[in-house]
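Undergrad: Below: a set of structures, written as structure tokens.
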Structure P
């Protein structure tokens, strides 16, 4: 499982930021890195009032998530 962690800030107030996360269960770490920017672009297109400030990928396991 790959998690794409990123910080998104309001376009109108760049000091107002939040950590966000997208989780992918069917990709390898290399696929996660290669697909991160298109996924972030897709996310930004559905959240036009926010801007991505930084991002990273990491491998996680199921026990790290509360369901």
Structure Q
């Protein structure tokens, strides 16, 4: 996601989404700025489901998963 979208509110909402979908899959977050990507390991593990994808796309937009 674009780095400017990584506000406190968005990060808090992401944490809430992750907590609703506990599982065994590690999470990474890629922030983009000026053609450079920074990848962060998120201290959460999720269960990958259609519901999780739906929540993430609703929060971050349809192109957020990659």
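Undergrad: Could you figure out which one of P, Q the value 1.5 for distance in nm of label points 7 Å out along Cα→Cβ at positions 28 and 52 was computed from?
TA: Q
Undergrad: Please state which of the structures P, Q yields -11500 when helix-only ellipticity at 222 nm (-39500 (n - 2.57) for each DSSP H run of 4 or more, over all residues; to 500) is computed from it.
TA: Attributed to the structure labelled Q.
Undergrad: Continuing with the same structure: Among P, Q, considering only relative contact order in percent (Cα under 8 Å, 6 or more apart), which has the greatest calculated value?
TA: Going through P, Q one by one, relative contact order in percent (Cα under 8 Å, 6 or more apart) is largest in P.
Undergrad: Hey, mean count of other Cβ atoms within 10 Å over residues 12-19 derived from one of P, Q reads 14.8; which structure? Show your work: numbers first, answer last.
TA: Details: P: 10.0; Q: 14.8.
Structure Q accounts for this read-out.
Here, each number is a calculation from the coordinates, and none is a lab measurement. Being a predicted model, the structure only gives us computed values, none of them experimental. Cβ atoms are built from the backbone, for glycine too; each structure is taken alone.
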